[in-house]
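S.K.: These are the structures, in structure tokens.
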Structure P
Amino acid sequence: MTSEKEAAYLNGLQEALDKGFHALTIGESALDAVCKAVQALEDCPLFNAGRGSVFTSEGTHEMDASIMDGSNLNAGAVSLITGIKNPVLLARDVMEKSEHVLLAGKGAMSFAKEMGYEILTADYFHDAFRFQQWQEIRDTDTFQLDHSKSKGHKFGTVGAVACDKFGNIAAATSTGGMTNKKFGRIGDSPIIGSGTYANNDTCAISCTGSGEFFIRGVVAYDVASLVEHKNLTLKEACDKVIKERLLTIGGDGGLIGVNANAEIAFSFNTEGMYRGMKHSDGNCSIKIYED
């Protein structure tokens, strides 16, 4: 991790923050804001989503994304899709233009074609750094997440949460999955309640980390449940799940959260998590490691 590369990551986060926040300032919804923030991260090759997605064991890219509207509990998700520039937009179309919540593989691609999406060639998603990551472990049974507990690595999955001026909240998550993954592996990112959740009455959550553990812990919904049933604050609930419950089953990772009062929370049990926030009161920050 060079200072130049770290600056590039921070610039990528700042651009996503600015685009999401601008949507809120012009009166767009929380749903619009999370879409625009995640789109920006999907378009940046530094992050493991969209253009920067990692390589599977077959040398392809399989992407997942989800989105949820806290005002009505509507949700949409896609999994194992290829050639889609912005998976988060396809997830939103599943939510708004189909009768389903989660579409995967060939079916999701058929839906994308019906919706008029351009299917991009593999060249668009090819990144030299990601390719080298894959080369180091290809033809083995090893797979790896795009993060670790060491300070030189970052979380790969991207996500955004937002609260708009009407008090509605939303969450969205997008990922390229694991390097060298096999068997059509799916993590928590497209699973509503595990990687993504939003409910105006509790909170909006987007997760990143070791997906199998986030699925088993139903992490995003677990946070919301603690807020609803135990009357914990958003920060207390996030820390309870990430720093206690998730650790007991061996999971590492983190999450971002917001509630309808525009209270923001971050929690992670690793050395760091690339994260940022921007508030209408003027408070704005981008961080990597613990405060």
Structure Q
Amino acid sequence: MAEKVLIIGSGPAGLTAAIYAARADLDPLMIEGMQRGGQLMLTTEVENYPGFPDGIMGPELMDGMRKQAERFGTRIISSDATEVDLSERPFRISVGADVYETESLIISTGASARWLGIPGEDKLRGYGVSACATCDGFFFRDREIAIVGGGDSAMEEALFLTKFASKVTIVHRRDEFRASKIMAQRALDHPKIEVLWNTTVDEVLGDDLVTGIKVTSTETGEQSVLPVEGFFLAIGHDPNTKIFQGQLELDEAGYIVVQAGSTTTSVAGVFAAGDVVDRYYQQAVTAAGMGCQAAIDVEHWLNQIGS
């Protein structure tokens, strides 16, 4: 017998959708993925999620959401969805050799920040290395930090970080930014921002916390160390939509397209929420809000078709 609703992904969007769907007696099944909890599992302290005045550790927040979803009856499979067939209902979702059928589907597979893949980056992630200025900028008050990137998002993040840091160095591998002229000029004109042109980052330095980055000039090949206490990456995100290519409408960057003011995708009965849709805000609280919307949209849709 097909499930009423199946949820793929277990970040704030997926778990909030599970809580709402379970409380609506839809008996949701969640395929949470091997990396359960999404990007917040890689975050140390979260201070901007409402309801936690003293902050909360990212993994602790996600663990609480997961327990809440289970409390109301969500069933959870700790594996990755490997293939989907959305050509007809019930939809077929493969998890390795196992196949699950469902009348409706909520996709909340999120997006993954791009990383440089350099030494020290992974070890110090959450300890001075971050891909989210909005999440972590507050922790770098009166400190010197660096950010790598050259697009509009890098300019926005650098400008945001000037609210806290004493100095922000933008490291860019070319001699001009890809960002729009107005955003680039704002960054260049800011007294707290300096730019290292034609420079790549080769290593993040530090044992327990970031102490600096090793950089190389692309013009001379000369290496040097930039002493900073924080290192931010703003080189983009990739939505986790590989298994949905050719089955759902995606935008040019691979994000799932939904109808305005809704979580409805291009396939009736398939809904999407969180960072897999949202390329702009990408916050835990906005993802959770979309997860709530998706569960309500699913409930209304199932009622409409009499399921």
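S.K.: By the measure distance in nm of label points 7 Å out along Cα→Cβ at positions 178 and 210, tell me the structure among P, Q with the highest figure. Mind showing how you got there, number by number?
M.R.: On the way: P: 1.0; Q: 2.0.
Largest calculated value belongs to Q.
S.K.: On Kirkwood radius over Cα pairs in Å, for residues 50-97 alone, which of the structures labelled P, Q is highest? Let's see the in-between values first.
M.R.: Values: P: 11.3; Q: 13.7.
Structure Q comes out on top.
S.K.: Quick one: helix-only ellipticity at 222 nm (-39500 (n - 2.57) for each DSSP H run of 4 or more, over all residues; to 500) came out at -7000 when computed from one of P, Q, so which one is it? Let's see the in-between values first.
M.R.: Working: P: -10000; Q: -7000.
Going label by label, the one that fits is Q.
S.K.: Taking mean count of other Cβ atoms within 10 Å over residues 82-89 as the quantity of interest, name the structure among P, Q where it is greatest. Display every interim value, and only then the final one.
M.R.: On the way: P: 23.2; Q: 13.9.
With respect to mean count of other Cβ atoms within 10 Å over residues 82-89, the highest-scoring structure among P, Q is P.
S.K.: Next up: For structures P, Q, which has the highest computed value of distance in nm of label points 7 Å out along Cα→Cβ at positions 10 and 170? Kindly include the intermediate steps, with their values, before the conclusion.
M.R.: Numbers: P: 3.0; Q: 3.9.
Biggest value here belongs to Q.
S.K.: Identify which of structures P, Q gives the largest calculated value of distance in nm of label points 7 Å out along Cα→Cβ at positions 18 and 90. Mind showing how you got there, number by number?
M.R.: On the way: P: 2.9; Q: 1.9.
When distance in nm of label points 7 Å out along Cα→Cβ at positions 18 and 90 is computed for each of P, Q, structure P gives the biggest number.
S.K.: Ranked on FRET efficiency 1/(1 + (r/R0)^6) of positions 122 and 242 (r between Cβ atoms, R0 = 41 Å, to 0.05), which label among P, Q comes first with the largest value? Please report the intermediate quantities before stating the final value.
M.R.: On the way: P: 0.70; Q: 1.00.
Going through P, Q one by one, FRET efficiency 1/(1 + (r/R0)^6) of positions 122 and 242 (r between Cβ atoms, R0 = 41 Å, to 0.05) is largest in Q.
Here, each number is a calculation from the coordinates, and none is a lab measurement. In this text, all values refer to a predicted model and were calculated from it rather than measured experimentally. Cβ atoms are built from the backbone, for glycine too; each structure is taken alone.
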